[in-house]
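Pasting the structures here.
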Structure P
Amino acid sequence: MKQKGFTLLEMLLVLFAISILSMVTYYNVHSLYEKQKIEQFLRQFSNDILYMQQLAINRQKHYTLRWHKDRHMYYIGESSTNLSIIKREYDSDIQIDLNTFPNPMTYNPSGNINRGGTILLSYRSYKYDIVFQLGRGRFTYREMSKRVSDG
């Protein structure tokens, strides 16, 4: 009598193939998630800075950005008061090095900053620098290249 079905070897082979495909998919999705997380932080930070500059120009007042790295947050508010307009928390895995960046940094009513500077930002294997240009109020960010050190 002939029975229809799969042998143990065939089933193990199929399970092995499925597990390999699952692992490959997981690692690809996980790295995309990591990249999106840091990119989202940079987009939100950029929007907050542009909003702060716009407020300074439109309302003809000074607005200040203040970092609190120990609490993993930054505040944006009017300089003459202690009220925060924006309070943003960020992931504790995002490391901020204010390097040459003034803390606090202020936009004046003409839309310029009080001092230029650079922020170094790192999250897992991703590293970015954010450069604020003095005199224009503009800023740029870019991913730093991953260089191999010769020792």
Structure Q
Amino acid sequence: MEKKNDDFQKALNYAKRLIRFRSRSRKEMEEKLILKGFHQDIIQRILELLEKSGYVDDEKFAYLYAYDMLTVHGYGPYRIKSKLKELKVEDYIIDDALERIMKEVDLFQIMEKTVKLHRIDRKKIGDFLYRRGFPGELIRMFDIEGGANR
């Protein structure tokens, strides 16, 4: 019994340490705990505890991650969706988060800011924005409207 409590505490401390660096999806946290060698029943107890206390919440994680990637780092919705899939977030959660964010932000403004920040040559703007994950039709509209005022 003592060993099980000790393992539980070690797993909990490890999970809290991971969360200190950045929030995590439930699946990502589960995989990290498995890789560390913790027993499955301990992992499930840890995940339930973290979810109840609000430390692990896939909806909140997806929204905050996507919002940060878009507004701070200048990545487009396609790239963000791909990154969230890598982090094992379910598709419907990703779609909901992106839908909410697209209602809150001006993608043209973010594209403008990203292009200016990276000082991209006028001829290369379309390719650059495409690689950042912005939709092609939006890039064409951005280019037609003279994005980045160049």
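Values quoted throughout were computed directly from the atomic coordinates according to the rules given, and no laboratory measurement underlies them. All values derive from a computational prediction rather than experimental measurement. Cβ atoms are built from the backbone, for glycine too; each structure is taken alone.
With mean count of other Cβ atoms within 10 Å over residues 6-13 computed over the structures P, Q, the top value is the one for Q, the highest of the group. Matching task: 4.5 is the computed value of distance in nm of label points 7 Å out along Cα→Cβ at positions 30 and 134. Pick the structure from P, Q. That value comes from structure P.
Could you tell me which structure in P, Q was used to calculate relative contact order in percent (Cα under 8 Å, 6 or more apart) as 15? The read-out was computed on structure P. A value of -22500 for helix-only ellipticity at 222 nm (-39500 (n - 2.57) for each DSSP H run of 4 or more, over all residues; to 500), calculated from one of P, Q, originates in structure Q. Using the calculated result 2.2 for distance in nm of label points 7 Å out along Cα→Cβ at positions 22 and 78, pick out the matching structure from P, Q. The read-out comes from structure Q. When semi-axes √(5λ) of the Cα gyration tensor in Å is computed across structures P, Q, the figure 40, 13, 11 traces back to Q. The value 17.5 for mean count of other Cβ atoms within 10 Å over residues 54-61 was derived from one model only; which of P, Q is it? Traced to structure Q. With FRET efficiency 1/(1 + (r/R0)^6) of positions 14 and 62 (r between Cβ atoms, R0 = 30 Å, to 0.05) coming out at 0.00, pick the structure among P, Q it was computed from. Among P, Q, the structure yielding 0.00 for FRET efficiency 1/(1 + (r/R0)^6) of positions 14 and 62 (r between Cβ atoms, R0 = 30 Å, to 0.05) is P.
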